[in-house]
Structure 1
């Protein structure tokens with residue numbers, strides 16, 4: 001490995017200094033590295049010429065890197081400087097040891113499925129992309145319901161009225177989806193989780209479907225005109241009535257370094273306070 005990109009989150013005070021320290025460390029190993037600022041929102045993915053990418057921040061920084069690296073087959077080495085760190089499994093005090101193990105080929109690389117999306121308007125595709133956590137269709141204004149048709153593999157799941165709908169990967173099941181009442185899914189289980197946001201029907205419940213499925217969401221004309229498509233909570237797009245959003249699994253997975261099942265369940269226990277009892 002000769003070339004590395006270090007992505008650091010500008011909202012984390014320690015990230016820039018740590019990025020410079022890692023850059024010096026890599027130089028001592030004859031690995032050239034570049035620095036890239038990330039402020040939470042970007043659709044610019046300058047990853048093409050790199051052998052691997054190091055992220056310094058929380059899960060949001062990892063999501064950004066994975067969207068740009070997955071289709072290129074570039075591994076992402078995520079150092080956690082955030083709060084939850086469900087995806088960023090390498091802690092800041094162990095980056096050097098973990099990086100050495102990775103460069104020696106001794107640190108596992110885990111594959112995580114992403115969701116691919118495209119928006120069809122008047123029969124033509126207007127935008128497309130992918131997300132590691134989730135694709136969300138919802139009202140732009142809070143507490144305003146939208147109406148939409150939902151289908152899976154061209155089989156109708158019905159017409160729905162809700163604040164929105166979340167299509168989450170297994171990795172993204174611990175993000176917005178779980179906050180909206182969706183299930184937590186083991187990231188090794190390749191699935192898509194459909195979670196309605198404040199549905200107007202008590203019978204509308206979260207649904208787990210095969211990751212090979214194709215989902216279709218059509219915006220039904222209604223009083224609420226402002227509808228957004230949001231990818232990983234970072235990339236909003238405005239939708240209009242009769243837009244169709246197609247959601248499938250991306251062909252290539254994200255390659256995450258040092259993100260193990262043990263890290264995932266440790267995060268559930270300690271960061272979601274799975275204490276084992278009311279007095280534990």
Structure 2
């Protein structure tokens with residue numbers, strides 16, 4: 001279990017000093033916990049003994065054990081397919097059936113990534129016509145961002161997919177207005193330039209960032225107002241995005257259903273002006 005999950009589980013039983021510590025740790029997770037204990041005590045106006053008691057309450061043998069756990073989480077977030085293959089669980093029996101069973105398990109676990117309240121909150125943000133929506137993903141995860149943006153464009157206006165080339169990002173940043181939404185998909189082996197984009201968007205343009213990431217949390221989470229921590233581990237050499245895709249499709253369906261009259265009109269108008277390049281079949 002991750003440190004942040006342990007903190008959340010004990011949130012109702014924390015003292016005022018422990019709540020102060022937990023807030024500081026979660027605001028800059030996991031890096032705040034990697035500071036020397038004296039520095040953390042000074043930053044939170046607590047004391048080293050208070051911090052030691054707090055990490056013991058979380059189930060660690062001491063502050064060093066607590067920090068080793070955080071370092072382990074960071075390493076998990078940077079594991080390559082080569083490293084994942086070395087620790088993967090072999091598939092026995094019929095390969096396709098076994099693999100799809102693992103994919104189904106990832107989708108089932110996706111229900112734990114978001115509460116109903118957060119799901120509705122994000123759906124409302126993405127449906128709000130007063131906001132422009134900007135979407136981008138990482139090297140391997142950008143197809144998920146494209147899937148979201150292409151469907152969302154058929155539901156509403158002012159949806160923009162950012163290209164991968166950072167040289168053109170300033171054009172999009174300059175378009176952004178306060179309370180617009182920047183939806184970023186960033187899974188492990190996180191991209192530093194996406195984190196810089198999120199920081200610039202929030203600090204310079206007052207944009208709200210919605211982050212879809214994994215359980216180890218992209219550094220972008222420090223700048224995000226909403227975080228969807230989707231499961232990706234299928235015990236193979238590849239991370240699985242099936243759970244993340246299911247969450248995106250649930251959001252899209254919810255947005256379309258809640259605004260069906262508007263969505264229906266938008267799709268009909270879209271189809272009426274769509275250019276015919278000789279393929280009449282929908283994707």
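When Cα extents along the principal axes in Å, for residues 28-123 alone is computed for each of 1, 2, which one produces 56, 39, 22?
Only one of 1, 2 returns 56, 39, 22 for Cα extents along the principal axes in Å, for residues 28-123 alone, namely 2.
Taking P(r) over Cα pairs in 10 Å bins from 0, in percent from the coordinates of each of 1, 2, which one would give 6, 24, 29, 25, 12, 3, 1, 0? Intermediate values should be presented prior to the final figure.
Numbers: 1: 7, 29, 32, 21, 10, 2, 0; 2: 6, 24, 29, 25, 12, 3, 1, 0.
Working through the options, I get structure 2.
One of 1, 2 was used to compute mean count of other Cβ atoms within 10 Å over residues 204-211, and the result was 15.4. Which label is that?
On the way: 1: 15.4; 2: 18.8.
Value 15.4 for mean count of other Cβ atoms within 10 Å over residues 204-211 corresponds to 1 out of 1, 2.
Taking mean count of other Cβ atoms within 10 Å over residues 148-155 as the criterion, which structure among 1, 2 has the greatest value?
Details: 1: 14.9; 2: 18.8.
Between 1, 2, the highest calculated value is found for 2.
Out of 1, 2, which one gives -16000 for helix-only ellipticity at 222 nm (-39500 (n - 2.57) for each DSSP H run of 4 or more, over all residues; to 500) as computed from the coordinates? Could you put the intermediate results ahead of the total?
On the way: 1: -5000; 2: -16000.
Label of the originating structure: 2.
Out of 1, 2, which one gives 4.8 for distance in nm of label points 7 Å out along Cα→Cβ at positions 20 and 164 as computed from the coordinates? Mind dumping the intermediate values first?
On the way: 1: 3.8; 2: 4.8.
Matching structure: 2.
So mean count of other Cβ atoms within 10 Å over residues 60-67, computed for just one structure, reads 27.6; which one of 1, 2 is that? Provide the component values of the computation, followed by the final result.
On the way: 1: 27.6; 2: 15.5.
Attributed to the structure labelled 1.
Looking at mean count of other Cβ atoms within 10 Å over residues 180-187, point out which structure of 1, 2 has the largest value. Before the final figure, lay out each step's value.
Working: 1: 18.4; 2: 25.9.
Largest calculated value belongs to 2.
Read-outs: derived from the displayed coordinates by stated rules, not from any lab. Since we're looking at a predicted model, the values are computed, not measured. Cβ atoms are built from the backbone, for glycine too; each structure is taken alone.
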